[in-house]
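Next up, some structures in structure tokens.
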Structure P
Amino acid sequence: MKPRLPKHCTAAIVICGALAGFTAYSWYGFAEALAGKNAELAALAAERDELLEIMVAQDGLIQSQTAALQSAKLDNAGSRAELRAQAQKLAQMRAELAAKHPAASFRPPEKVGRETANNLRRINRLWQK
């Protein structure tokens, strides 16, 4: 006859085995959930890095546009003098043209009737173009 373990020892071994199996299964589930969360966290970190790169690029673009606008404002101050000179030249050319072609179109509209004033305004607009 073989020596056997007492029943209470067998029961203790079965209970310990069941607890060990349950613990291993729980740890496996925990490790699997942790790996899933780590993968999700890595995806979020990659997305965050991508968004940071986009934000840095946008910030650089905004800074370059701001610098371009500031330089355009500085250029605008210089070109205002050029615009004034061109406006004076245009006024002089209009005066010369009006001197060459004296017409009723340059009479003040207040001194004539309504239809004539409207016609004069139309003619003045055409002359200005």
Structure Q
Amino acid sequence: MTGLSNLARYGTVKAYCKEGKPHVSVNLLARSPLKMSVPWKYCGGKSGVVSTQANVIKLCIGFDVDEIDGKVAIRPTRVSPKWIESVDVKLDGAGDVMKKATSIVGKLLTPFVKDFWIENLPWRMQKMLAGI
């Protein structure tokens, strides 16, 4: 996944209590496209990358607030996409005809591409945030 460095806070940071514990949530807006890519390789020797790009993304990240050794620590608990628009699919390495066909199919199947983002963005981001 690329483009995460272009996420910027959108609106105010919200602090609240849930089940007696402090939580924080923040909305983020992508200032430029986010992209997910996967390499592919065909038995015949061809290889390339299939990628999907979302040009407009707004998401909310929720954090638990804990105290560890007298210091405040936040831990990401939830990533929720709030708005995803202008998505496309690209196929590189398979020639111009396949590249164009993939782009057209991606436009025709936009709801499925958006569902892919809705399903994959939260767990991929949560996994990355947990490593920080």
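Structure notes:
- Test item: FRET efficiency 1/(1 + (r/R0)^6) of positions 6 and 86 (r between Cβ atoms, R0 = 25 Å, to 0.05) calculated as 0.95, pick one of P, Q: Q
- Structures compared: P, Q; top value of mean count of other Cβ atoms within 10 Å over residues 22-29, i.e. the largest, recorded for Q.
- A value of -8500 for helix-only ellipticity at 222 nm (-39500 (n - 2.57) for each DSSP H run of 4 or more, over all residues; to 500), calculated from one of P, Q, originates in structure Q.
- When Rg and Dmax of the Cα atoms in Å is computed for each of P, Q, the one that comes out at 45.5, 142 is P.
We did not get these values from a lab; they are worked out from the coordinates using the rules stated. Keep in mind it's a predicted model, so treat the numbers as computed, not measured. Cβ atoms are built from the backbone, for glycine too; each structure is taken alone.
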